[in-house]
Structure P
Amino acid sequence: MDRKQPTIYDVAKLAGVSISTVSRVINQPLRVNKQTLEVVQAAIRKLEFVPKAEARARALKDTGRIGVLTPFLAEPAFSQRLRGISSILRQTNYEMVAYPVDSLRRLNGYLQGLPITRNLDGLIIISIHLTNPQVEMLTRYGKPVVIIEDAQEFTSTVEIDNRGGGRMAAELLVEDGHRRLGFVGVLDSDLPEYSIHPVNERLVGFRNRLDELGIHLAGETTCLVPYDLETTCQAAVRMLQMDNRPTAVFAGTDLQALGVLKACRQLVIRVPQEVSVLGFDDIDIAVYVGLSTIRQPLDESGKVAAELLLARIVEPERLLQHVKLPLTIVERETT
């Protein structure tokens, strides 16, 4: 049996670089620093890699286009994912075209029009839950697709263990000695019908781990409110004015954690001496306010999605991949 021909993905893996870096070495070597150039060329020689003619032709074409379907363009987490995607694509001959989704009608319109009006080489979908008919539309589209945060079998995905993150939050706060705990999250009815519900998954993981540790998360200290800093602050004020208030609050997002911190300031409650506050995401502003949080690699999720997509564009026969990115605890000044 003939040995399987090595691919650009294999070269990238051996050299420890991205797909786009290998592409630059092949097509634009003057843009690559000497050390990286030598490492990649050594990997190419070792694997006896020969670029496919059609892949090289594609790389030398005028700029191609990668579409990104995303809701909530103004929200920090989505902006950071877009930043990650852009950081990879700007090293290539592809430009990013963002399609903001603000309604189910608009989402379906984008999907239905892809084969006809969208001159795209591939598509990345961020935090949108696809129905079976929508999956069929994308399958008929016939171009590479990568999805961030929604588990799907028909295409490559970049996934986050939201339940696992909730469990991590419970363990951290209990280890710190807290037994009276609160949670602030997003009200289901405040989310659009096409959205995934990661904060609910974080609550499930948080509550389940507390149950395992013999600690009850009380209904009166579980607040689900619209995704808004001021509304979250008002809900947190009510929670923190209770006679038996929580000694620690886990917020399902960093933005809502900021609302809890604002409530603490209004009530002159010292953080973390009297109440600890833990967020989720690690958006850029978290470090500036000293917020402790469960970090999900937002920029990295965009980078990985872009590299998976580029790999499928260059090597359409490559197997689908489902990448689960790790979560980490970042303790700063609020726990």
Structure Q
Amino acid sequence: MNGAPMASAESVSTLIARNISDFRAAVSESFVPLQVSSSGPDHFRGMIRAASVDEVHVTDLRATSHVVERTPELIARGDRSYFKLSLMLAGTGMLIQDDREALLRPGDLAVYDTDRPYSLVFDEDFRTMVVMFPKHLISLPPEMIGQLTAVRISGQEGLGSMVVPYLTQLAGNLDQLAGTTGARLAHSALDLVSTVFTRELGLDEVSADPHRALVQRIRSYIERNLASTDLGPASIASAHYISTRHLHGLFQEQGVTVSTWIRTRRLEQCRRDLLDPMLADRPVAAIAARWGFVDAAHFSRAFKTTFGISPSEYRAAH
């Protein structure tokens, strides 16, 4: 597997580790290369139940005390970027990344980035759910989510109290990811998590920083209007009473062009639709048109460039 989640889920895998070596190999294969150590290796026990669908890897992990480290040397071996979201289900754990520490208790969430060093410290028996996904699957820019790494998000209040029960049920019913609705369940989880991140970043607050609030309004506007063939820099700038030069500057600050962002979001929506069993009878060209691609040939080329396979082949393979 080389640390990369599978594209579709056919079954739930279960591994019981009776020593630290087996556990180290299992977590490095399930996630990304990791260093795992324990102060009591002779008494170590661990169990990993995992399912993957559409590049979303969901794991229910239980183990005795140990330490996990993602080192610069291990990072250098990888070739793909992921976010990992942990939901503590039992016991406690300490997440350390970007000079921040988050003590996680049952019901707490935290996100971390596999591109940067991190540590996880578990001093007692614990159970946690981990959702690992490529950065392109979430609608918020990676640099924004970077502000939340190793920040405890409570599952006892606010949006967290609404999202955590869903994630907990998902952890306990991993076999549901192997069904025809698995992709929908996984993406629903990511959509809920994205909403929590938006709230934690203050992007939905009227009183937020005007500059950041404008960027979020523009991104939301783009999401709502992806299907419109008129969507472009001029129409977006006009709708927000700013110049196109100002608009391009806002996106340049985040290392992307307006057109690239629109194309990326459209392609992601098309990819989701191609996986949807409810849309299996809809022609590829109709799905492309649904998200603003008026030229089927152009869409096919863009899709293959991004995902390495044609839309029709992608649908058939999944």
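Derivation of every value follows stated rules applied to the coordinates shown; laboratory data play no part. Note that the structure is a prediction, hence the values are computed from the model and not measured. Cβ atoms are built from the backbone, for glycine too; each structure is taken alone.
With Cα extents along the principal axes in Å, for residues 65-120 alone derived from the coordinates and found to be 31, 27, 9, which of P, Q does the value describe? Of the structures listed, the value fits P. As an exercise: relative contact order in percent (Cα under 8 Å, 6 or more apart), calculated from one structure in P, Q, equals 19. Which structure is it? Comparing all candidates, it corresponds to P. Across the set P, Q, mean projected area of the Cα convex hull in nm² reaches its highest value in structure P.
Out of P, Q, which structure matches -12000 when helix-only ellipticity at 222 nm (-39500 (n - 2.57) for each DSSP H run of 4 or more, over all residues; to 500) is calculated? Comparing all candidates, it corresponds to Q. Calculating mean count of other Cβ atoms within 10 Å over residues 129-136 for structures P, Q picks out Q as the one with the greatest value.
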